[in-house]
Structure I
Amino acid sequence: MYTMMMTLQKSFIFFRDNINTLAKIYMNAIENDNYMDYCGKLFIKIFEQRPTIWKEYVDWVKDNIHRDGYEQKIFERIWYVEKWHECIDYAFKVLVDDMEFWIGEPAKLLFMKTQDNIVLERKKQWLFDKLHENRLDVGKCRKLIDVVVTVLPEWKLEFITEFLKDNKKMEDFEKLHLFPVFCSWSGSEVPLILEKIEFLKSLKDNLKGIDYIEHKKYLEERCRSFEKYKEEVELREYLENADYA
């Protein structure tokens, strides 16, 4: 990996007047070793002179999403560039909008929580902008909220409430995923269920006015459903523990 990286750095100097050739070398290199630019510095150097490499890279990631590489480093760096909004627009369309099922991995690539407040605010701004822009397209809004629910759950109350300000249709609200489509836990499932119940109650309390009467009823019904499920889980776990006693 080190040898490959040094070779590419030398190539950058050699091909600085022919950046298109270097971009091709880079894209060919990651096919064989997607660890070679582990911090994304070389990618950004190329991007600064030839921004179209971003689209090539995103298209490559779409076909290699399960590779265990350092794509996250490059995706994080793209939030710092001047045209970050445009770059994320393209990546979201290719990696999330075009996905029919599980969006967890591409969502993490694009919106993984970071300690950098500037980048975190940009991520929030982009998601809010798209939520408002697509407020009447429940399919697109559901994907945006799926991203928040899956990757940045601490924002989901704010985002779902914001969606409901723009779109109060009950039939659209019912289509939203208020919790991750897939989840896992260790030990008892009860704390996870209690967390879901608490969130539903918080969301209900945040909805004010007669426009949300049906929404509140829906949330109350879901709370009751989770309460019943919690009792079933408690009994099952008790019996399972008793069997091992």
Structure II
Amino acid sequence: MSNIRKAFENGKAFIAFVTCGDPDLETTATTIREAVKNGADLIELGIPFSDPTAEGPVIQEGSLRALKGGVTTDKVFDFVRELRKDVSVPMVFMTYANVVFSYGPERFISTCKEVGMDGIILPDLPFEEKEEFLPLCHKYGIDLVSLIAPTSENRIAMIAKEAEGFLYIISSLGVTGPRDEIKTDLESIVRIVRENTDIPCAIGFGISTPEQAKKMADLSDGAIVGSAIVKLLKKYGKEAPKYIGEYIKSMKDAIR
């Protein structure tokens, strides 16, 4: 059984995204520990990339701050190795195919396994091209998490049937970032997912308030939040972890 399943075993899952190294790796480590302490069931670790096509301005800026601070893929792997000494919740990398290619796919995926990662999400990897990485993920026991977008339509069933770990359902068209309201017919998407797989699905993009988190978790198996957390990191810098802990507690309480 995939380790990612553990995140969904105790009711609705709260999934938190953090960019590694924003503003520095020490703050990232404290942020993750606070997130877990306050109810985060799964952590998405962003490996900073210079051209993150799926990200809105907030996470783009976070990536830029991390890169300016000298964060590299090797440093992120060392960071996870250290983090795994006391953080046991499932963790996945959120990054881009280019990062994996430039590192070397086998070297990247085998190192994911070695440091204790459970999966990877590559927003720019089309479902039809996942064979580039899937055999290596299977070889090393790393889940390649698929995304379903509002535009997936007749591909939803196909993607769901082959899903691993969990399914990331994108709530809205466009890039990451808070939305005033989410208008996509997510119920229909989740219904097709449920008909084709028993793998859990969580909804992300645009979720920033406890009310939105509850609504999304009621529809699916969990809520994913990134930009709202990165905003707090921008606002409070090294002091951000305690504010993020309080924020995550309010979100987790809402979806319980």
Problem - For 2.9 (distance in nm of label points 7 Å out along Cα→Cβ at positions 51 and 91, calculated) the corresponding structure among I, II - result: II
Completion exercise
relative contact order in percent (Cα under 8 Å, 6 or more apart), calculated, reads 25; among I, II the input was structure II
Practice task
Identify the structure, out of I, II, from whose coordinates Cα extents along the principal axes in Å was calculated to give 67, 53, 31.
Solution key: I
Completion exercise
Working back from 1.7 (distance in nm of label points 7 Å out along Cα→Cβ at positions 43 and 147, computed), options I, II, answer is structure I
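For which of I, II does helix-only ellipticity at 222 nm (-39500 (n - 2.57) for each DSSP H run of 4 or more, over all residues; to 500), calculated from the coordinates, equal -21500?
Only one of I, II returns -21500 for helix-only ellipticity at 222 nm (-39500 (n - 2.57) for each DSSP H run of 4 or more, over all residues; to 500), namely I.
Read the figures in this text as sums done on the coordinates, not as results from a lab. Being a predicted model, the structure only gives us computed values, none of them experimental. Cβ atoms are built from the backbone, for glycine too; each structure is taken alone.
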